[in-house]
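FYI, it's all coordinate maths here, none of it is from the lab. Predicted, not measured: the structure shown is a model, and the values here were computed from it. Cβ atoms are built from the backbone, for glycine too; each structure is taken alone.
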Structure P
Amino acid sequence: MASLAVNGVNLYYEEHGRGAPLLLIAGLASDSQSWLPVLPGLAARFRVITVDNRGVGRTMPLDAGTSIRAMADDCLALIQHLRLGAVNVLGHSMGGFVAQDLALRYPEQVAKLVLAATGSRSSKRNDDLFRGWADALDAGSPPERWFRNLFYWIFSARLFDDAKMVDDLVRFAVEYPYPQPASAFRNQVEAIAQFDSTEQLSRIKTPTMVLAATDDLLFPTDACERFARSLGRTELSAIDRAGHARHDEQPAEFARRVTGFLAS
């Protein structure tokens, strides 16, 4: 556990395991701890670096201005601070936007790229949905209700058959000791809405895997297929029985797919 003073923030990060470096970049409202389900499987093969993006977790100040580019620049500074050279980069959802920006502007720093639950841009539907979540936070929505509404979108329908599992997830989120302020959540939502790499995708030459999931409502499999076709040296892989948060629902399979691609 450490922090790096860079670009006007104290960037919190952690390192786990040994091997080739693998940087994990989380999505909207998620921080380094969101990777806990897959950390054992990945850290068994790689030197895993997890980071709290701007506006979340233990990176301070939480109200720092943000954009996808700013988050990518923070990641670059961390890579250089740790003297990692070219690293494998895995980005989930918003983190996939950050990973793309990193690969586009600093290709020499990215060895292989895994883009999970993401695309070249957000959809109008997703932008409206995320802004609605931000509005609910601003209006003081009870945390338990807010997280349950979020979970309906990021987990597959079958997860809700296990009421205890859902209750445990809600309790963990509500009691999490590093909550994200409503203003910081909205900052990340607007950063997502402003990102669009569609016209630049052909410039990404890094070997890439697009990791879809069959029950993802936010970035459906067909959208991930189109995204993968727009990239260059790209492999498409889809995890069954998982939604947007596939690393939570199918952690062993997620780690297996990522490890297999990076080790090939």
Structure Q
Amino acid sequence: MSDDPTDARSLVQAEILARLGARPAQPLVVGICGAQGSGKSTLANGLLRGLNDAGFAAAALSIDDLYLTLAERERLAREVHPLLRTRGVPGTHDVDLGLSVLADIDARRPTLLPRFDKSRDDRAPRERWEKIEQPLDVLLFEGWCVGARPQSPQALVDPINALERDEDRDGRWRAYVNAALAGPYRPLFDRIDCLTLLAAPGFEIVRAWRIQQENDLRQSAPGAPGIMTDDQIARFIQHYERLTRHILVEMPGRADITIALDEARRVRDVISAL
């Protein structure tokens, strides 16, 4: 069905509150998926404020904060494929760390939510992680590939862009990424109770959105070594292209809520499968 597109956050929050009213045995894990720059953090922050104002204990975790350390990704680059040094794709996250956080939250134990410092391209020191003392009612789990499913082996054969054509000629990198989704990431994503997709109008807009993100980072952390130029971003987003396109085709058919965006990130439509 199609709902009023002017109040997408309220619709997602209403669904969360309805599920909380059913008294779930475990804290509710709400997945928020969307391409880079689509507004995942904005939606998560709005939901966080709304849930806290409604009297519920809620916290947010980005899959970006589960990235492997730079040293770990450099080891993968040496031992598996050079492209795995670049953070982002499945296979470059510490899934065990994410599962440990979820286990603590489900057991209603105090836990630390990890944080990643993108300006340094490395995990932030533990003293900068967010400490969660009280039992949570809701965890908002957001990220560009949250809830993604693997492609078929046949879909991996042909390169999708210049990066895959020139730097993954034998397909080892994309096969490794796909195998990670099919294996280690499954229990992480299977824990999601309600999945929301922020659907970009197409992959082509992602470059502009990602440049805007990097400009914001440049202003907040001027001179930081991890900040990319526009040309570096153009190459960087090719790492995400295959899976982003796959998500935009595959996920709307099964997401609980799909929020269709236009190029200015305005909501065009809200489609609920509930």
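Numbers for the structure displayed
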quantity	calculated
Per distance in nm of label points 7 Å out along Cα→Cβ at positions 63 and 127, the highest-valued of structures P, Q	Q
Source structure (of P, Q) for distance in nm of label points 7 Å out along Cα→Cβ at positions 95 and 167, computed value 2.3	Q
Winner on mean count of other Cβ atoms within 10 Å over residues 23-30 once structures P, Q are ranked, highest first	P
For 20 (relative contact order in percent (Cα under 8 Å, 6 or more apart), calculated) the corresponding structure among P, Q	P
Of the structures P, Q, the one that 2.8 was derived from, the read-out being distance in nm of label points 7 Å out along Cα→Cβ at positions 199 and 215	Q
Value 18.6, calculated as mean count of other Cβ atoms within 10 Å over residues 55-62, assigned to which of P, Q	Q
Comparison of P, Q - label where distance in nm of label points 7 Å out along Cα→Cβ at positions 47 and 79 is highest	Q
